[in-house]
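In the part that follows, the structures are each spelled out as structure tokens.
Derivation of every value follows stated rules applied to the coordinates shown; laboratory data play no part. As the structure is a computational prediction, the values presented were derived from the model and not from experiment. Cβ atoms are built from the backbone, for glycine too; each structure is taken alone.
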Structure 1
Amino acid sequence: MNKLGFMSYVYMGWSAEDIAENACKHGLKYMQLDPKQKFQIMDDEPFSPIRIEKLRTIFENKGISIIGLSGYTNLLNPNLAKREDKLAQLEKMIDLCSAYGTRYIATETGSLHPTNAWRDYEGNRSPEAWEQLLSIVDRLRNRAVKNGAVLLVEGFALNVLATVDQAACLIEQLGSEGLGIIMDPFNYFTQEDLSKQEEAMAHVFKHIGPYSPIAHAKDSLYNEEGFTTPRVGAGQANWDVYAAYLDSCMPEVPLILEHAKPEEITDCVALIQQAFENAKTGREVKDSYGA
């Protein structure tokens, strides 16, 4: 099965030493790290090279590699001043990738909603929003190329980049130099997709799999409160299907736990392991990215 890792925010409020110790006990080998998170090490200087070296050493000493940085921000923040501040901060983080020992930095695309970057908004689906997104992503992609880095975009069903087809279109229009896509089918699933998961998963892997060096591990859930993406096993996605495609098409890609609490990691890992065992004994995905 794919080697497992975790988003640093899973351990929000923990010290770097305690995070490394606990993650190591769970057999987690990779971390997607948010440089702005507090780790009880020089937290008032989040972008300090000294801090970066300290953090990197702590995790590497426990066999944990920093596979990517989390630079999540609302790229389409309707407040243009705040948008520019966050884009400038993200560019600083792109510059730091190599110091952390990684090429990758991830961000969502966000929403034009006036108060919530995770809510749907009619303007998100306008041609003007798409053109703004292209311009911003191209700016960040160019910064990444200059630094030998890769910007990984993570779509979400309620954001400007809301579908797998849009993600593929982004690559088609801007090219893959310095640009990739997070493998996260859970973010894209519609209620209809959840009723035909084999077909939906095949579509995801065919269109964004070739551009995805990191995969995420969580779930999809539709209920009376709307659409959410909870921890592994807390939603409606069929993990056996996901595991089968990962195993067949992307076995070397790190699989990063999201939206779990530290005390839930054991259960999440067990569910993922079982899904991969089921994939081995069940139907195999025969045609990489094109089933």
Structure 2
Amino acid sequence: MFNWKKKNEEKEDNIVEEEIIEDGFRPTYNVELLYEKMPNFSADALLKKLRESCENVEILTETKDKGLLAFIFEDYLVEYKDNKRVPAQCIIAKTDKVIELKSFESSIQQSWEWREAGEAIENCKYSILVSDMMAAGLEYQSRLELFQKFLVAILEEFPCNAIHWVPSGQIVNPISYIESQKDSSNLGHLYGAVNVRFFNISNGSENEMLMDTVGLAALGIPDLQCHFIDLDPGKIGSILYNYAYYLFENGDVIEDGHTVEGTERGGKWKCQHEFSLVEPQRIVVDMNPGREHAAGNRAEIE
């Protein structure tokens, strides 16, 4: 988890006050699996499947009456301050939630990889929560790796209609997701976990738009955003995806005042950490596209 601090200096007393800003990190990471018919989960069948990708796995809890399955992963150990090492856990929990399409509206609107998402879930009645536990202390790449191995095993054994990927605010096609995980690159591993969103600013300037990523902050890396006028959203989306992969591979390495290449070769867009303009509230790396295309007050502070 990254720690971003806002400092206010009082020169007279030589005091530095630090305000800790919420960064959007999720201590538990989860998605919802949406079904038309409730599957009959088998702990033994899932354990067998999990051992194909994670050798040292054991069933921790199985409560059929409450619809809860929990597994421990001995190869993913979280080390605490007292040098105690505890294996990460992942769970499946049936929920009593009544699925209402209107509760997924914002995620459907931002599901750019699957424009048929709304149709895919319109007949879904059941929701299954898939979550990690005791895993927040893992290095973020290992944490996502474990979660995705767990998720793929579930989807292959008990296929669902759709995945509501809560941390990235989108509905994901489970077939496309499984296929993406066959890609050994970071591109494949971020499928579903990171989403690039698009917003028209109705009360702003003409052709004013905002695009951001959502999903990285949940893992402990800052998301990105760009608030702009008169630029091609397709190009901005590609830039955001590319730098999302860069941050996932390297961590929070884009410091305030650093520049990144924009839509034109050799162009330099200045970056800084700031509050996200759109929910969920988190710290993002804001990319300033320069005086000609910057929206809000960014042209003034360039």
Structure 3
Amino acid sequence: MSTVLVTGATGFIGRRLVPALLDAGHDVRAMTRHPETYDGPGDPVGADVMDADSLVPALEGVDVAIYLVHSLDDPDFERKDAEAARNFSRAAAAAGLKQIVYMGGLGDEEHDLSAHLRSRREVEGLLGEDGVPVTVLRAAIVVGHGGISWEITRQLVKNLPAMVVPKWVGTRTQPIAIDDVVRYLAGVVDHPDALGRVFEIGGPDQLTYGDMLQGVALAMTGRKLPIVVLPLLTPGLSSRWLALVTDVDVTTGRNLIDSMSTEVLVRDTSIRDVVPGEPLSYDESVRRALEERASESQ
């Protein structure tokens, strides 16, 4: 088994991944900027991807690093994420890591990618710039309690009796359950067939954003939601609308909305050869997300 460093260990994916890696028998370091307040499993280690010097002791003796860092809530996220990836690549190479695992974003490069998806692609390349093999898992919307995209969906359904929505509501995507994301991330760690490869991951359902909203509405209220499409609703107006009816800030909302006009579907299912198993359906992932939220609030 390996010594695995998880960046973003307190985040939406990281806090679920650390225990899964421990269950698989790995020694796990949970990287956070505030190790003194970390109360989760694994060994806390303090470091910041924007501070190159702090990464040196954090990566000493590590075999595999899982990179779950992005700055969507920052207007300058492209520059910051690129700088962070360069810092991490250099430090990982100096420490002699065998593998970096990165969560990227689905999207066909033949189409115009949003700034968010372009940045994810850039980070993929930068992480491997100094020679450490990178395994990339590209996903669309991850469905699970606490995820930003999921929270937008849930809060829209909860807060609005009806919706006037932009035309991106008709864009197709392929959501994936957080349980499957964790399973795939843990499964590619130190796997010889995963080194230096890009995998596309998704659930079994290809849905429009409108279909996703209606699926959540049925799960939460037992009925569908009246939806009216307004094609002239711009990304800027959409992000302000989201900030008004959800607790997602305008900057994060805008960066996510810009990606929603791009169809993001799984074209390559080779991940199943490396990490076998059937992914959960959208309905089941919604049920689990709502159930986890309900149990946490009790």
*Where does the value 3.9 come from, among 1, 2, 3, when distance in nm of label points 7 Å out along Cα→Cβ at positions 29 and 269 is the thing being computed?*
3
_If percent of Cα pairs over 22 Å apart, for residues 157-276 alone computes to 31, which of 1, 2, 3 did it come from?_
1
*asked:* Quick check for you: by distance in nm of label points 7 Å out along Cα→Cβ at positions 125 and 229, which of 1, 2, 3 is greatest?
replied: 2
